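Below you'll find a set of structures to go through.
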Structure I
Amino acid sequence: MSRVRLGDVAKEHKETCKGDKSDYPIVGLEHLEPECITLSQWSESTDNTFSKVFRKGHVLFGRRRAYLKKAAVAPFDGICSGDITVIEAIPGRIIPELLPFVIQNDALFDFAVGRSAGSLSPRVKWEHLKNYEFELPASEGEQRKLADVLWSIEQTRKSYNSLLRATDELVKSQFIELFGQVNSSFFPVKKLKECATIKHGFAFKGEYFSYNDNRIVLVTPGNFKIGGGFQENECRFYSGTYPDEYVLAPGSLIVTMTDLSKEADTLGYAAIIPENSSRVYLHNQRIGLVELSSELSKSFVFHYMRTDEYRRRIVATATGSTVHHTSPNRILDSDIMVPPLSLQMTFEKFAQQLDKSKFTIQNLGSSL
């Protein structure tokens, strides 16, 4: 083993696309999954301002908010956001197969966070990142053996992730089996405002935001997964004064009224605050707390808001050319079918059981 700097074995790849982008897949920061070394999401749309080119085998490092731990190896040539640093191995210094594991690790992310600049959206530069030091096997043969072991572990982790996706599909199938298509006439249809209200968040002052203070966690649009659901990785913290009325109890149903970006479609999706979540607060008017009448269950509404028909209706109400927005009134004006509560609860018990299975699978995967 020898101790090296990242800049000794890798370099930033600087290539710009100045012509037609139609042959390139597009990768935004939102497509990089936290703590995941393989890329599973991208966009085929060319309606963007991205111009940074990456090549198959390069590592895409999310330089904005490095604490999110976003870095993945590219499985193809493409174009990415300016908030992604493209890193390539230097031939003869490190094998390309090992480089992704050097970058996707807690020690490097801690190093990057410590050297990030900016208060609301901190970014780290390659000039600082290249000074990260780590132990590296000296010979190519030793590097290859280590890479083989690490990729074998990664393949097992991917198998667990496939199981997680299969459970999500099973829930969607059960929803359709019990309730039919959203636009069917099986059940009464009401306006959501007849059986729910949406409460705005509080406009917390930006100068009190931080990313390393765990006293108060603010829920922002970044906490919504594409496709619905809650992720804690995007949380921001707050050190100013705050009103207790905006605290979110575990199990609260929330909805986002904005997209993360032009490429990240989160508009109108719902999330449920996990039961084991930290003390969290509803931040600003881009997110609303959904309070339901006794006619609707949280689990039913959450999954209803993931259906294609609902998505089409909400997107049709959106305003904004770059990032789409809607409002509580537009969401409340949307139709929702109201099945018998007993049937909703049958579905909720089914979904909860699969959530327990997902929790077990996630724990197994994280133990690797």
Structure II
Amino acid sequence: MKFFLILFFLCISQFIVDIEAATSDNKARLAPKNGGYFGLNLDWANDTPNKIYKRWGFSPRVYIRFFAFPMDEEDVKTLKRTAKLVKKHKAYLLVTLEPWDGLASITEGEADRHAEIFKKAGVRIFVRFAHEMNGSWYPWSQQPTEYKRAFKMMADALHRVAKSKAAMIWAPNYGGGYPFVGGQYGIKPGDPDFGVLDTNSDGKVDAYDDPYGPYYPGDDAVDWVAMTLYHWGSSYPWGENEIPEDGKFAAQLTGTYNGLNGDDSMIPDFYHIYAVDNEKPMAIPETAALFVPSIGTADLEDQIKKNWLNQVFSEESRTQFPMIKMINWFEWKKSESELGGTVVDWRISNKFDILESFIAVLKEADLGVELKD
């Protein structure tokens, strides 16, 4: 089987992207000259780039790992070990920085310290700082004024210290369901930024307000724009195994998705506003399709995951969204708090036929995988 995978990937050698040739222009920092990058968000406690290389027969171009901000000594050691593993496979590292102590923890001194850490890591690094800030579930949520201050401070340090070796990613959550009422950190009347988030000035923060614009830190600070975009199902509450609707991926990117919960068409066209109009490369830093093993059959898992793979990586999507330069799959099996601890298997390599289907899709995509020698 391993031999088959090696032969299969020889067919796509023409699509390999030389990541060392990425431009250093500030507007396109670490962007590929051609094509794009495929990456994985790994369960690092149980998986590694070496295991992926052996199991899949190729190496993705990007690996994601999460770190708390500020990073302590043990975090820095973990980053260095991770960077070595990633560098071995000629890949980038995407670091998701999570300020669990709140946005006030981002000071000039800490921003400079982290920029030095990333500069010396020995591998090129994307920094996804305080992601999904438009959600209501993180300590940095729905505080646009303080968020933009912190993001700009981190971006200034990274650009000044690490220069072309690192890039800042601005990555809100998909706006469907905004403002995500009920989350611990959601905006409330009387909060300092309530008026900022009430973008239509009707005295409320609701689905008719802009879920993205108030949080945008500005073109000078942002190198890449990005959106977390999963198929959780077709209607809330989530947890049912549902085949993605045709065209869902494209519709969510452009604000035209009409899901089973009602019309989401008031959501802005993220792709054109932030990627095309701002001339920024775009990433999908996390994507996958929900499958709950305890209530689903193997056949249904195949249908759900293959459908979503075909939408995300299809030739039609690449033609429609040429500014998307990075797509990263969430390769985890984990319990989800949104589902009361129900275990979801998001992986595409847990079954060979799903992985084989993915390979067939990926071989048509210009996403720069690295072949075995």
Structure III
Amino acid sequence: MKTIAILGSTGSIGTQTLEVVRGNGDIQVMGLAAGNNIDLLEKQIREFHPKKAAVWSEEKARELRVRAADTATEILSGMEGLIEVAAMDGTQILVTAIVGMIGIRPTIEAIKAGKDIALANKETLVTAGHLIMPLAKDMGVTILPVDSEHSAIFQSLQGNADNPVKKILLTASGGPFRGMRQEELLEIRVEDALKHPNWTMGAKITIDSSTMVNKGLEVIEAKWLFGVEVDDVQVVVQPQSVIHSMVEYEDGAVMAQLGTPDMKLPIQYALYYPKRRYLPGERLDFYSIGKLDFEKPDMDTFYGLKLAYEAGRKGGSLPTVFNAANELAVSMFLKREAKYLEITEIIEDCMMAHKNIPEPTLEQILETEAETYERINSRR
């Protein structure tokens, strides 16, 4: 019986993780944590009977304690609650499906407690990879990627530990605005940006996919996960989202992982690694697909990707600025407080104004995040 805890249990990755749990019957959910969706969290508590559950707001936690008073689940709140769920006794794997830099501290504490990490919170490695990866190595903890692209790379590396990697080919769908120019994006609405052609995801990551900032975050994340330089990660637009990513070896051989766009596959692979299990769902039909297309990303129109490469090359605290500026800018766009093209403009402004810290501590990372938010808010 595997034992897990999930940070972000009411979001897209969290709910799909629980679908995998339902489908297998040999995983015990020990802990759950969510933002403020206590309606869904209460249902999850009643179905999975975790020992602990956490929500961000203490007010929501008090309400949930009343509503779930007939259960044995301990209800926690705030960062302390997230950390307690992340590092709780009895769990083997922590699924970090929470969105944003809020996931850094709980992930660090889970690693210190010896938990393997099924990582869907890319911001953790983007901003603190220089802290996370050495700590995981010291603690003997395995970082198991859950993002479809990084899982595909991870799968393509299996059996090749002694063979040097020449290049990582990170695929992208291109999002809903693939092929468009900047002047065509001037009047993009929230509803337009939320229409991803292939994947069903949360609002923030869907917007990130449309700007290709998400692909930029994945480039930086790949640097830390696989021990490569950002310039050894080549983004390839693959509109059908059939090839999830590839690895090129020194002899020119390219290994790829293909599949339907279903996040349950990388989630289940991370939970049961190195074993594969039956997963119900649609299978690839190559006769129906007919062909696969490949394109070079347009880094002039979608220059958030170009900025990500710059942040990844320079390292230090600059990736934190890139990530934090994007988080707030996307939030503003979703609230209709900023225009679509302003997302990347805000990121660029913050990066240009920042004085880079070469090897930031956790405290300096969090201070950089706060300073980035302050700059954006002061210019509204």
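Quick notes
- Parent structure of the calculated result 1.8, given that distance in nm of label points 7 Å out along Cα→Cβ at positions 82 and 106 is the read-out and I, II, III the choices: II
- Highest-scoring label, criterion being distance in nm of label points 7 Å out along Cα→Cβ at positions 250 and 338, among I, II, III: III
- Parent structure of the calculated result 4.4, given that distance in nm of label points 7 Å out along Cα→Cβ at positions 194 and 314 is the read-out and I, II, III the choices: II
- Comparing distance in nm of label points 7 Å out along Cα→Cβ at positions 290 and 330 across structures I, II, III, the highest figure is found for III.
Laboratory data are not the source of any read-out in this text; all were calculated from the coordinates shown. The structure displayed is predicted, hence computed values, not measured ones. Cβ atoms are built from the backbone, for glycine too; each structure is taken alone.
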